[in-house]
Structure P
Amino acid sequence: MFQNKISIITIFFVFFSFLSCDKSGKTNNFFSKKKPELSYAMLPLEDSLPRLSAAYKATKKREIENFFANNFSNDFENVSFLVAKNGQIIFEKYDGFADKENNILNSSTTPLHIASVSKVLTASAILKLIDAKKITLDQKLTTLFSGFPYPDVTIKTLLNHRSGMKKYNYFCDDKANWGRNKTLTNKDLLNVIITKNIPLETKTNTHFSYNNTNYALLALVIEKVTGMKYAQAMKKIIFEPLDMKNTFVIDETSPKEKATPSYKYNYVKYPFDFLDAVYGDKNIYSTPRDLLKFDLARNAPGFLSKSLLDQVFKGYSYESKGSKNYGLGIRMREWETGQTLYYHNGWWHGNTASYITLRNENAVIIALSNKFTRKTFQMKRLSALFGDYPFTLKDTISKEE
């Protein structure tokens with residue numbers, strides 16, 4: 001009887017091992033997934049990706065470890081870091097304090113503020129709404145918000161930072177408009193724009209100007225179209241369908257203790273200020289493992305229709321010469337060789353973040369830190385391990401946002 005049970009268990013194990021791996025060594029996603037509540041929600045990657053060999057993973061891991069040892073030694077104290085290819089983690093590292101005062105260490109499940117990398121997720125939700133024909137790329141904001149004073153500003157000029165609007169931190173700290181002594185929300189910002197006669201900085205769609213106002217307004221567009229608060233909409237469109245269990249939005253209703261603290265270079269904690277409730281441009285907390293799930297879904301064949309996807313990964317600002325450009329919710333480096341690097345950096349208070357998505361190589365590099373450092377932004381150098389990018393592991397990259 002006992003031997004029969006063993007035989008049944010063995011057959012069951014072999015059968016499922018066969019299902020999980022085909023002859024080419026690819027992993028199959030045979031487990032059923034819960035159907036998302038929204039028809040336009042992001043979906044996990046369904047296609048199989050080739051398995052990496054143990055030798056390949058070991059070589060890349062050793063090269064990444066050497067990169068850290070040679071460049072950062074022990075002075076990159078707070079870091080949550082991950083490198084993956086084909087959805088398989090090659091290297092990850094979690095160091096430093098999530099909460100120094102209470103001696104809580106960072107781990108793979110510690111949600112850190114991803115700063116402006118939040119823009120990539122906000123843009124993804126907007127793009128899903130466009131693909132679902134809930135809004136259009138060229139739709140004017142005057143059709144969504146009564147009294148909106150800029151007639152030429154569209155969804156597209158918000159996404160690619162060509163709206164010409166002023167940065168909200170430049171005019172909301174003025175007492176005549178709002179002031180620094182009361183918390184600003186996204187709706188407050190829209191009201192200030194409508195009622196305080198804030199002029200454009202430049203004519204719409206004539207210049208690139210990286211601007212948090214654009215994405216704070218895109219968050220309001222998401223709310224207007226879905227009928228949900230941004231935090232709930234992002235949960236239903238992205239976080240829940242992709243099983244991003246440690247990812248959430250902080251807004252004006254969130255208890256402050258939910259936010260993982262961030263620190264200055266000397267471990268002095270950053271206090272909350274009057275801009276800390278504004279979301280869409282920032283205020284998503286996540287982990288490298290959750291962002292890996294997001295990256296796989298964003299690069300999956302069914303993410304967007306081809307016609308819309310082609311518009312996402314192209315530059316829109318060529319007024320000035322140089323390799324830097326911006327697509328629809330993604331930074332770009334375009335070189336004369338024809339190679340393009342897609343990424344986004346972030347910086348808010350003591351939090352820095354970098355998301356590098358190597359679309360041709362099915363690889364991703366994610367670095368988050370809650371203790372101020374610019375070294376997070378140097379992770380682009382690791383792109384050279386996977387493709388023909390004009391970096392070496394000894395290059396020095398200029399300081400960027």
Structure Q
Amino acid sequence: MQPIRIIDVNFNLLGEVDAYTSLQWIRRWHRPGEFELHIHPSMQNADKLVEDAIIFKASNPSEAGIIRHREITLAENGTEVLLVKGNLLAELTGRRITYPPEGSAYHYINAPVETIMKAYVAANCIDPVDTARGIPSLVNAPDLARGGNVQCQTRYKQLDEELEKLSVSSGLGWQIALDIANAQLVFDVLVGRDLTAGQDALPPAIFSTDYDNIKSQAYVNSVVSYKNMAVVGGQGEGIERKIVTVGDQQAGLQRCETFVDARDIGTQAEGEEPLIEEQVEAMLRQRGQEKLAELDRILSFESELLTNSNLVYRQDYDLGDVVTIVNRKWGVTMDARITEITEVYEASGFTLSAVFGNSAPTLISKIRQELNQTSAEVRR
């Protein structure tokens with residue numbers, strides 16, 4: 001079994017467990033991953049698995065999770081099971097909302113995506129005006145200014161959701177890594193490799209039943225919630241309202257429209273220099289593009305991978321890489337990013353599954369979309 005180490009938030013070692021029933025470890029590219037551990041409550045150090053304890057696999061100490069849920073169940077045969085759940089450390093950003101700078105209505109930034117993401121984290125988690133909002137030991141990795149230049153503003157939004165939107169629209173990933181040697185939590189932006197069959201800079205990663213590296217597979221191509229044209233409404237009323245349109249220039253049945261309420265964009269605090277027309281329009285377009293990315297076509301392969309194959313996990317491919325998936329029987333070949341990987345450790349062995357491309361939205365994300373749409377309609 002994969003040994004699991006437990007530390008507290010001050011980086012003190014609490015213990016190690018290696019006699020558990022099951023560990024499911026889910027890594028995600030655009031949002032925080034999660035884990036689920038099943039263990040007998042009487043096992044050594046099981047009592048150290050408490051709320052806000054940090055756990056990590058001994059083989060990869062930089063990738064860690066924080067415990068958020070514990071429950072004990074008693075089966076009919078009298079067997080007790082301790083169930084521990086939590087999220088990977090990126091979840092810590094979900095404990096903060098985005099405050100605007102003092103004297104400003106919004107936190108406005110015109111910069112590369114990575115710079116914006118790290119600025120949001122710095123302002124709300126690392127060096128906030130209200131020091132009580134700081135997350136102990138959290139630091140930013142050096143800013144390499146990756147991602148295209150965009151204009152964004154935010155005000156009292158969930159920080160993790162703002163980071164997710166920027167991640168989805170740019171293709172960049174993000175994480176909070178555990179740096180035990182320096183007793184730090186390090187926020188960083190990630191860039192995946194291009195391992196597709198069409199490039200020749202790196203050895204390609206091709207997943208196919210023909211190559212004996214896939215055990216089972218499910219293919220989804222859905223346009224149930226798909227939109228490709230966004231009409232974005234800014235400030236103003238009636239015919240005076242600022243309107244921009246973004247998306248593919250489709251016509252007829254191929255055109256799928258949505259309205260995005262963005263009247264918050266361009267609002268300034270009293271005494272602030274007003275944004276120029278070009279800045280407001282750029283932010284309206286960015287808001288529309290983020291919404292279209294959220295409502296994009298669902299095109300994905302969900303596959304259980306063979307761990308003993310021609311491709312070695314974390315070496316020949318990893319989370320965030322863009323790879324090629326082929327199923328000749330279904331007539332499908334696609335290049336897609338690995339957006340989620342699930343590792344399962346049990347006494348029977350190690351299994352691995354992955355999501356290639358953008359998967360179907362979860363119930364929580366659907367509810368969030370509906371709430372956002374409802375509030376926009378109310379404001380309209």
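Read-outs throughout are calculated quantities, based only on the coordinates presented, and are distinct from any laboratory measurement. Just so it is clear, the model here is predicted, and its values are computed rather than measured. Cβ atoms are built from the backbone, for glycine too; each structure is taken alone.
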Value -8000, calculated as helix-only ellipticity at 222 nm (-39500 (n - 2.57) for each DSSP H run of 4 or more, over all residues; to 500) from one of P, Q, is from structure P
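So log10 I(q)/I(0) by the Debye sum over Cα atoms at q = 0.13, 0.20 Å⁻¹, for residues 150-285 alone, computed for just one structure, reads -0.62, -1.27; which one of P, Q is that?
Of the options listed, only P reproduces it.
If Rg and Dmax of the Cα atoms in Å comes out at 22.7, 70 when worked out from the coordinates, which of P, Q was used?
Answer for the origin of the read-out: Q.
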Computed 16 for relative contact order in percent (Cα under 8 Å, 6 or more apart) - originating structure among P, Q
Q
Consider the structures P, Q: one of them gives 2.9 for distance in nm of label points 7 Å out along Cα→Cβ at positions 142 and 318 as calculated from the coordinates. Say which.
P
If Rg/Rh (Cα atoms, Kirkwood Rh), for residues 102-197 alone is computed to be 0.99, which of P, Q is the source?
Q
For structures P, Q, which has the highest computed value of distance in nm of label points 7 Å out along Cα→Cβ at positions 222 and 358?
P
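Among the shown structures P, Q, from which was the value 3.7 of distance in nm of label points 7 Å out along Cα→Cβ at positions 246 and 334 calculated? If you can, show how the numbers build up before the last one.
Values: P: 3.7; Q: 2.3.
Value 3.7 for distance in nm of label points 7 Å out along Cα→Cβ at positions 246 and 334 corresponds to P out of P, Q.
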Which entry (P, Q) yields the derived value 2.8 for distance in nm of label points 7 Å out along Cα→Cβ at positions 38 and 94:
P
